[in-house]
Structure I
Amino acid sequence: MGLFDKIKQATNFMTGGGANVTLAPEGSEFDKASTIKVKVTAQIKDAPLNATAAYLEVRAREYVSFRHQVDGKEHNINKDHVGFTHKVQTVITNALEGKQSYDWDMEFTLPSNAQPTYHGTMGHQVWEVRGSLDVKGNDPDSGWIEIRVR
């Protein structure tokens, strides 16, 4: 392994840059208690990646933001609450070869009491999914992607 390979490996360890992870949900709007299928794809960059798992995370976040006056002073009130989380995982037993693409089909079921997606003036209820690879260092991930729950 040359000097530049070692530098790439160290950079990937620190940044999670060893792969590009993307998600492809089957649909964009879902009903409560429905099963959602998501394809997690990892495009491995130049070097092999020793991942132990691919996983899909789901969360429901509620945001509230408004102005409030107390004793003649205006205050911005911002609250964020995660009301639901779930994680689906697939074990990876072999190193992921560089310059290759890998897919994992995963699914989860929304709870029957799921709060629907809502975007209001002072508050939001947002459902999000994120795909990641479990590696030493910073895990490469897709970033959070919003889905709509009816």
Structure II
Amino acid sequence: MTTDRPDDARLGLQVVHRRYVPWSHAHYAGNLVDGAYVLALFGDVATEICIRTDGDEGLFASYAEVQFIAPVQAGDVLEVVGTVARVGTRSRDLALEARVVCRGRTEHAASAAEVLDPPVVVVTARGTVVVPPGSGADERGFENH
């Protein structure tokens, strides 16, 4: 992790969301879901990070190093993790990862599913969010020492 403010308490903050991927989101043969679905989930995690660190929803400015590693399928349960990797004056760099923690197994029965242990990492990325000046991070107990 790098930071413009190495002693900033926001550094390393992690937010985790879990989401079931409904069958209605299957977009391709084999019940595959398009990559934009996961990017939207990254946006949700980034929004919560901004709320927790700065009291504002912030804006997602850019993605970098997006890697689609494995397929996402309808019937999956995704765990999406965002971690603050750098804190600037108004920008925050995030490390983002999505992994499948449960997967539907319709080849066994129509409603069969299993827990994946270990989870399968499906998408990773780095993202940059920006927050407005004076967004009030110190009021939430985050202080720059």
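Nothing in this text is a laboratory measurement; each read-out follows from the coordinates by a stated rule. Because the structure is predicted, anything quoted here is derived from the model rather than measured. Cβ atoms are built from the backbone, for glycine too; each structure is taken alone.
Given -4500 as the derived value for helix-only ellipticity at 222 nm (-39500 (n - 2.57) for each DSSP H run of 4 or more, over all residues; to 500), which of the supplied structures I, II does it correspond to? Numbers along the way, then the final one.
On the way: I: -2500; II: -4500.
Computed on structure II.
Between structures I, II, the calculation of distance in nm of label points 7 Å out along Cα→Cβ at positions 48 and 120 yields its largest number for I. Figure out for me which of the structures I, II the number 3.2 belongs to, where distance in nm of label points 7 Å out along Cα→Cβ at positions 64 and 88 was derived from the coordinates. It was calculated from structure I. Kirkwood radius over Cα pairs in Å was computed and gave 16.1; which structure, I, II, did it come from? Value 16.1 for Kirkwood radius over Cα pairs in Å corresponds to II out of I, II. For structures I, II, which has the highest computed value of distance in nm of label points 7 Å out along Cα→Cβ at positions 24 and 72? Max of distance in nm of label points 7 Å out along Cα→Cβ at positions 24 and 72: I.
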